[in-house]
Structure P
């Protein structure tokens, strides 16, 4: 008696006790679900010791956080410089100060413009009473505004058709409170937006900014958690009814997948994993994979019932045929998900671990609980209709034209793979949301009409308190700022040296020749003091100058750049500083560059993880089949599908982003399932039953072919559910995984049997 036979015998003897104990243990694990919390902030994508995140936090500690809400105002016709439009901007500016957690508001109206008033210097708002302005005054304001470099691209578009009100938020609080604070601020801002849009039909008003991004992530995560599971559940019921053609089998499967999801999400709760925009898809993935195990067991069980066997005999036979493949496929699938621990981004590691726990939970449920459910459920022992006819036709096609199928399949695979070299590692964080999300429209307008959503912040340290007044230090900062403005990617540079130049000009009778930095440290210190005491209440210079006046911030806004472009620019800027201003060398920081680096590192690490998974899964197959040859053969149909999809992606898109990189790790373990079931059955037919290669292929296709098609349909449908996610990483990866599964099925049903027939003499030289 083999180990498999002994296991099945013991399981069948104590089947109900095993089910009761297992159910109680799973319910205990399930208590972890009550500990789950929503954790959808931007920083969940980073490790706590991430160098770019630490650099960003250092700048935030010095100059204030980057968290903001951007109210974007677009004139549908003409430009923003009309009394009515300027009055709206003024009203929004005034209301913005009342946004919860607001610490600073910058707009066209309150832009600080130093000017001469007789013998005195005046530092006041550019626009104070919009409704009282004459046409000539508005024309003068327009000319002045469009000539101010600090405004253009940041607050005002170059043609004057779009302006923005930037609300800086004070969110120095624990992360647990930050989410609620952001939600409150965004809710207030949306109210301002809605009322302004209703009162001004000639304007388009949008909301953007990092606070909007965080809130949108939270809302998308919440929506996905509410919608994806019910949608998947409905699809499960429909597919089970079509595939199993048994109400009782469908009921058993639904119970099994619910318990599997409980295992995965309970694990997440007990280990302190929060639900975020990435791992929110885990329940859907677990549900999908759990169905596959159940379908294999139940389809074989139902076929045995149709042959006239009683329930207990049919169940024992089903377990005998499916135990080994299910065990092997569950392990390899779990390994595929575990390989996601190579990711540099915590949410992807968490998704991999939750899914792996769910897959092993599905194996546990399938072997320990499903048999008991089958025995206590009133299945009918009926002969039913014949369902193997399509597979018999496919078998005749494959065995009759194996050579043509082999070479044509191989040629198509090689053609697809040939496009992989076109792929470039890149990512675009601004495209992480679907077009249905309101933030996407706002991002589009900001990118097209203003400066875009990406910025770099440089904290340039003089090395001593009050050092920002040193003329040599200021000259170095000014040179760097001038170089930045010459770069094609740069739209706007905001630095206090520009203010000092303007002050120097104003204090010298507005002579343009004096638009330069002050000549002495003493004069600079006086200018800074004069500026600080002259600016209106509520505004200050702390966003540009450190508290001890030892450092200046240079804020650079760029045209929308993909990750590689942003990283290249940052490196180019650093190289320029090392060559030309070595005394002030520093690196850029901020959320944009942090996301660029984590995106690129995640792509590279996910691909590395996939290579690891390939090696480990191949070794598992070698051990499982006790044959290096079978292990090598299993490698091809499992590797080809992802490579084919990547090749097609390279031909169509030419860039591999975060979503595409996830596909390899997600699919490697999944596509192993069908090829493993096929190879196990083929090897059994060749060695145990001494069949010829043609006979073995026929037997394999007609016995497991329908189950392979059924499980692949279920798997593809499950991942297609993710397409409905408004988080583009989930929707794109879901689509690509579904396509990969479809390609894998075609290869398993056509290429793999043709390959086996082609190399059978090498594969099993002593058989038959």
Structure Q
């Protein structure tokens, strides 16, 4: 096979090497536009795992590369004058120039032809396709090949917010991968620094667009820009200068990182690899890893599959999964740095934890494996901040107080509709359901949305707070929970609005009843979907009546004995229908601007706050993102909503998202709604609850320890296991949770089994 590799970077060179190792008869040419000794990066970072993969593929080049690695185990974070060091991270770095030289040498030994200073214009790529059996397009971030066939590859290029410049220095950072944060007259500037040979370290400087503009970096030459950076980081450079190897670039050489992902990676005999196909942000150091491991994979498939087309298909299918996984982690990491000023007021302990876990690739317990001493000390710090000094229990078992309500831990049983009420009255099903979950160890247990009127029910099976019989049933539950457990109870009250008069959850969700529909209300006459009935737009009389129904429900919840109350203003229900512009089409004082759209929900919330005892907390659930872009509520607006709620004496925001429109396109994943809680908490100073695909104790602990929420809500895990919290504690080796006294033998057995790494299944 005759093969042309466009691009003499790690991807092109290592693919050429790998193909020759499979079959020495292949004719392989690497075509590079620059000189052999040109490189425009400094060091690259690889993991031990990647080194092992290289060794399996080509022991010769792997050994040579390994001989030039700088190794470090620590990450150091310098913030607010404090240097925090954690260990166990296992990094290795090598100069990009040295890596290329070693790969060039190995390629020549295997008979690969290397053509440097050979520029292939975009128009000539078609000629290469005819001349060679296979064309590997590893021609970098600005790939001409990708551009040539853009209509086929369909690249999605997202330019990220922060500015950065890639520099080097002879100052040593050989003890740790080091992050440095410096506050300047124009805002925060930070550096990513790591050693890659005996004399040189990479030193990437990054800042927000606003800070970059304020410094005027865009109008500076490279040397002027470097001089400013040297001044900012002077106390860390110890007299050493910063250097650039991008002299070919005019201006200051600062850029924004482009995230690249292509819909397709191949066309006929052309296939993309490396940055041409996909990029991963430098803050997780995976670009070279992706390139090298993709080269191994494609070379393998070209020799294991029946033809080139099948090889390309398998390469794309299998490597895309890895790319998307890394890009997800990279997106998390990128967004953290883009928003880092939100976290810079955190205590250095919490800031360090937040940085280490930013990508979600390092979990709480994984961090314990890496550096148990540091994590134990951090957990002790968290417990001290929670008013529990001397304890080193996991964050999920730290106490929490809202007004006079004291929670034993930070685990919350989310509101989950049961659809088992009869004429709005909770039944024995509800008593058993909620009592079991209160016995199961969670600090706070929510009721499902409990409706303020018969017309405000979502379904005929939804419970209410509008009849004396309801109050008695709820009081029975509250009395039992308070007598037999340490859990607190929160009553979530709401009105279904345009999503009312629908079928039970296990029937057809959000679909109208087959018969017996009742009239429904909303902010405007906008139906939930074309098949749902059109609600009546509320007039002033409706608003007064429904507000008073919320107040009456709150008063009933107080008499029943609930410890906390939450007003449901999310998910497209009545109050949410006012907040989101997707359903609020009013042209009066209750529509248009966010201030107007919040007017009626705040009226209800203030009335509830006034009726609810001053010593008991009030929560509000919101949808922080309608998932339809600027047409709906955005995370920016969610911050404004939270500030309005705080001014209305709301104690905590239950931060959910979506379910406000059938047009929504959520971005699902682990803890996918937690960033909205994180933002509200750290930008407003208001307490928050996180919710959304949280299902492991590790998730709960990482959210809390990083300061992304104050309480963590779990729904489906508590449906599957009412005793989730107690079981999680046993798994963590925590024996300090209160079990119901009759269940002591079960507790003891479970803890013994957990100590031995066993279970009941």
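Hey, relative contact order in percent (Cα under 8 Å, 6 or more apart) derived from one of P, Q reads 19; which structure? It traces back to P. Which of P, Q yields 21.6 for mean count of other Cβ atoms within 10 Å over residues 703-710, as computed? Only structure P yields this read-out.
If you line up P, Q by distance in nm of label points 7 Å out along Cα→Cβ at positions 215 and 447, the top spot, with the largest value, goes to Q. Sorting P, Q by FRET efficiency 1/(1 + (r/R0)^6) of positions 231 and 391 (r between Cβ atoms, R0 = 25 Å, to 0.05) from high to low puts P first, with the largest value.
A value of -11500 for helix-only ellipticity at 222 nm (-39500 (n - 2.57) for each DSSP H run of 4 or more, over all residues; to 500), calculated from one of P, Q, originates in structure Q. When distance in nm of label points 7 Å out along Cα→Cβ at positions 151 and 303 is worked out for each of P, Q, structure P gives the greatest result.
Comparison across structures P, Q (criterion: volume of the Cα convex hull per residue in Å³, for residues 311-590 alone) gives the highest value for P.
No value in this document is a laboratory result; all are computed from the given coordinates. Not measured: the values here are computed from a predicted model. Cβ atoms are built from the backbone, for glycine too; each structure is taken alone.
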